[in-house]
Structure 1
Amino acid sequence: MSDERRGYLYGITAYALWGFFPIYFKLLQPSPPLEILAHRVIWSVVFVALLLAAARNWAFLIRILRTPRLLGGISAAALLIGVNWATYIYGVNSSRVVETALGYFITPLLVVLLGVTVLGERLRAWQWAAVGVGVLAVAILTIDYGRLPYIALTLAVSFGSYSLIKKRMSLPPAEGLFVESAVLALPALAYLTWLNLHGGAKFGHVSTGHTILMLFAGVATAIPLLLFAGAANRVPLVGLGILQYIAPILQLACGLLIYHEPMPAARLAGFALVWIALIIFTVDGLRTARVTARRNRQEPAGSVA
C-alpha cells in the first residue's frame, strides 16, 4: 500500500469515528454534559501522557513554558476546544444531533470568513458565492427553528477559531492535545470534586459499562486525532478538504436514522443550501488546485517568482 493510500485510510477512519461520536456520547447518559466533558478532559490527559511517556517525548514542555506567547495561544486554543466539546456533548444529549451536524457542515465556510477577517486573505468570486449561499441557509434555518441555530454556530465558530490558532502554532497533535487538556484539567478536577461532594456524580454509580465508557473518553478523543495527523502528513490538502464532509454526513445520518430527529421541509431546504454552498466551495477548490499544479509544471526549473 502506498503512503498516500495509507493516509486516505487514516483519514477515512478518523472522520468515520468522529461521525459516530453521537452514539458514543448518548451512551454516557445519564451523566450531564459537564461531567462528561470533565472526564473527557481528565482521561485525555492521562492517555496522551502515557503515549508521550512511552515515546519519551517531553522536551516540548520546556519550549512551551519558556515561550509565554505560545503558552497563551495554547490556553486560548484549550478554551475554544473546551467550548466546542461542551457544546457538542450538550447538543447530542439534548437530542439535537442534526444541529450538531449542521455546525460541522458550515465550519469550512466560517473558516474562509475567518481567513478574510483575521488573516486579511482575499476570496475568489466562487468562494464569495459559497459564503453567500451559506448565510442564506442559516437565515432559512433560523426561521425554521424559530431561533438562531446557536448550537451549530457555536460549534462552527469555536472549531474554526481553534483551527486558526492551531495553524499559527504548528504543534504536533499528541503534544498539542496533552497541553490543551492539561490547561483544562484543573477546572475539570475542581468541578468533579464539587460534583462528588454534592452527590451529583454519575461516574461509578450507574453501571460497570457506563464507568468503562467514561474511562475510555480519553482514548476516544485521542485516537481519531492521531489518525487525522497521520492523514494530514500523507494526503494532499484538497483530499483532506473532501474527507472532512464524512463526519457531518454520518452525524446527520445518526440523527435522522437512529434517533429519528425531525427534518421538516424548511429545515431540509436550509441543509440543501448548505450542501450547495459546500459543492461550490469544493469544486472551486479542486479547480484552483488543478490550475496551480498545471502552472507549477509549466514553470521552468530554477525560475524565481
Structure 2
Amino acid sequence: MSTALKDKVGRYGIWNVGLRSEDPDQRAAIADAAAELEELGYGAVWLGGNSAAANALPLLEATSRLTVGTSIQSIWQHDAQDSAAAFAEVEKAHPGRFQLGLGVSHAKLAEQYRRPYSALVDYLDALDAAGVPVERRLLAALGPRTLKLAADRAAGAIPYLVTPEHTAQARELLGEGPLLAPELKVVPETDPDRARALAREVLAMYLALPNYTNSWLRLGFTEDDFASGGSDRLIDALYAWGDEERIRARVDAFFDAGADHIALQVVDGTPPDRLPLEGWRRVAELLT
C-alpha cells in the first residue's frame, strides 16, 4: 500500500510551523519557499503544529511534485466530517499530493482530551465512512498500540521527537509495508554549548507534555534527563547537531534503524514566524 507513497516523499522532507501560516501577507513567501524546497530536492513538506488540509493549498499551488502533509491535525480541534470535506476539496484540486497526518495532541492542549486511543479509532471509523482513503492518512504514533493502529488503519506513522532506537521498535511493530517517517531536529552548529542551547529553547515546551516524556522513559531515559531543559544525553539523542559529518551520521542512524523518510526540522535560532531558508539550503547541501 505504501510503496507509491514512499517513492513520492523520497528520503527527505521538511517539518515547519511557519509554512502553515494563514496570514494572507505570508502567502507569497510560503509559495516561494515551497517552490524552492521542491527545487532543492525535498520530497515532502510537513506542516507543523495543529495544521489543517486548507493550510496545504498555498504550497501545493506553488509546486508540481511536492507532497504536503499535516503533522499534525488534532482530532480534537477538527471534526472528522469537516476533515473529510476539506480532504476532498484539496484532493480535487491536487490529486494524490496531500497526506492527512492525524494525532491526539496532548491533554494540556485540548480540553476535551479523554481516552485518546479510543477517540482516534472512532475518528478513523468516521473517515472510513466519509471516504477518506486509508493510504492517504498517517498517524503521529509513539506508543505500541498506536503504532499498530498506524499499520492497520493508515499508510504508516509520523513519530515526533524520537530516537533511532524508537525508530527500530516502530519498524518492527509496523512491519515493512507502512511508511515510517520520523521527525528529526537538525542544528547546523558545531559549538556544543551553542548547539545544545538552541536545542533546549525548542525542547522546553515538550518537556511538560507527558506523551513525550513517557515515550522517552520507555526508551530508557529517566526523570533526571528532563531537568534543567534536558540533559546532554537527551539532547544528543533527539537532535542532529555538529558538522556535516556528524549530522549526516545521525540522519543515517535513523535510516539504518528502519526509517523510510525523515522530516527534518531546522533549528538555527530563526524565530517561529520566519522561515529558515538558509538552514534548509545548508541541510540540502550536506545531505546530497
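With mean count of other Cβ atoms within 10 Å over residues 126-133 coming out at 18.0, pick the structure among 1, 2 it was computed from.
Computed on structure 1.
Can you spot which of 1, 2 the value 41 was calculated from, given it is relative contact order in percent (Cα under 8 Å, 6 or more apart)?
Working through the options, I get structure 1.
Of structures 1, 2, which gives -13500 when helix-only ellipticity at 222 nm (-39500 (n - 2.57) for each DSSP H run of 4 or more, over all residues; to 500) is computed from the coordinates?
It must be structure 2, since only it matches.
Which structure, out of 1, 2, was distance in nm of label points 7 Å out along Cα→Cβ at positions 14 and 222 derived from, given a value of 1.6?
1
Given structures 1, 2, which gives the highest value for Rg/Rh (Cα atoms, Kirkwood Rh), for residues 78-181 alone?
Across 1, 2, Rg/Rh (Cα atoms, Kirkwood Rh), for residues 78-181 alone peaks for 1.
Given a value of 22.2 for mean count of other Cβ atoms within 10 Å over residues 134-141, point me to the structure among 1, 2 it was derived from.
Structure 2 accounts for this read-out.
Which structure, out of 1, 2, was log10 I(q)/I(0) by the Debye sum over Cα atoms at q = 0.09, 0.14 Å⁻¹ calculated from, if the result is -0.50, -1.19?
Value -0.50, -1.19 for log10 I(q)/I(0) by the Debye sum over Cα atoms at q = 0.09, 0.14 Å⁻¹ corresponds to 1 out of 1, 2.
Name the one structure among 1, 2 that distance in nm of label points 7 Å out along Cα→Cβ at positions 190 and 278 of 3.8 was derived from.
Checking each candidate, the match is 1.
All of the numbers you see were taken from the coordinates with simple rules; none came from a lab. This structure is a prediction, so every number in the text was calculated from the model and none was measured. Cβ atoms are built from the backbone, for glycine too; each structure is taken alone.
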